[in-house]
Structure I
Amino acid sequence: MNENESAREIEQHFPVSIFFNEKLSALETITKFLKEEKNLKYSSIAKILNRNERTIWCTYAKAKTKMAERLESTLHDISIPASRISKRELSILETITEYLKDESNLSFGKIASIMRRDYRTIWTVYSRAKKKRRLHVNN
């Protein structure tokens, strides 16, 4: 891995616009974005996301079969830092939902619209994330 690739890993952010699809999971979306838009190697993606390289390879392969076309990535004023995603206390969807709600002050309805999920799903995911945080603090 060269210095430029290392620097890109540190600075990685994910625009919320990549999640404007109904076909892929959050991990599949991020993996596809990093592979196709940022041209990163599986090992670099694995390091950024704190996942196993084989998991990343498998996730990308599955994402390509579900959605052959490229992700639409438009300029958006909200982006999610990779450093939040790499922490493993919460699922990726929980992390993204929590970030958009707490850091970006978006409503559950707006988050549901961005993530192409049902409002109730987003509310449940956020509630679960908060419960996990409370349990983590108490332990």
Structure II
Amino acid sequence: MSSLPGIRSTRQRTAVAEVLDSVDGFRSAQELHDLLRRDGASVGLTTVYRHLQALADAGQVDVLRNGDGEAAYRRCPTASHHHHLVCRDCGRSVDVEGPEVEAWASAVAEEHGFTNVSHTVEVFGTCRHCR
């Protein structure tokens, strides 16, 4: 894992990175912490949150808010702009392109005189494995 500004490379940071690499889909900090504890890692929940935030700030993880407003994280497989289909039950996610969304966001921004616009689109549903 690349160096993160202001965060030392520690066994806890390595453990958080490894658990992120081992899961498919988005997981809350609490879920990741539970997995770490189950594997015998001695990492506090606050440390998990701190490392997840550092990874998010560095663009190394995707972050979204689930239906309850809780942040969920997953290792970002691509650096390019993308959107997600997310299973409400298991957290599995699929990266999707959205050229129509991009065109719509640009048109609406231009119509209202906005520049330097960004957006996120998450589509929630139930995956075929959870149906």
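Values quoted throughout were computed directly from the atomic coordinates according to the rules given, and no laboratory measurement underlies them. What you see is a predicted model, and the numbers here were worked out from it, not measured in a lab. Cβ atoms are built from the backbone, for glycine too; each structure is taken alone.
Annotations
- Each of I, II could give relative contact order in percent (Cα under 8 Å, 6 or more apart), but the derived value 28 comes from I.
- Source structure (of I, II) for FRET efficiency 1/(1 + (r/R0)^6) of positions 20 and 108 (r between Cβ atoms, R0 = 25 Å, to 0.05), computed value 0.15: II
- Value 0.75, calculated as FRET efficiency 1/(1 + (r/R0)^6) of positions 60 and 84 (r between Cβ atoms, R0 = 25 Å, to 0.05), assigned to which of I, II: I
- Among candidates I, II, the computation of mean projected area of the Cα convex hull in nm² that gave 8.7 used structure I.
- Taking distance in nm of label points 7 Å out along Cα→Cβ at positions 12 and 36 as the criterion, the top-ranked structure out of I, II is I, with the highest value.
- Looking across I, II, the calculation of helix-only ellipticity at 222 nm (-39500 (n - 2.57) for each DSSP H run of 4 or more, over all residues; to 500) that yields -11500 traces back to II.
- At a computed 1.4 (distance in nm of label points 7 Å out along Cα→Cβ at positions 92 and 116), which of I, II: I
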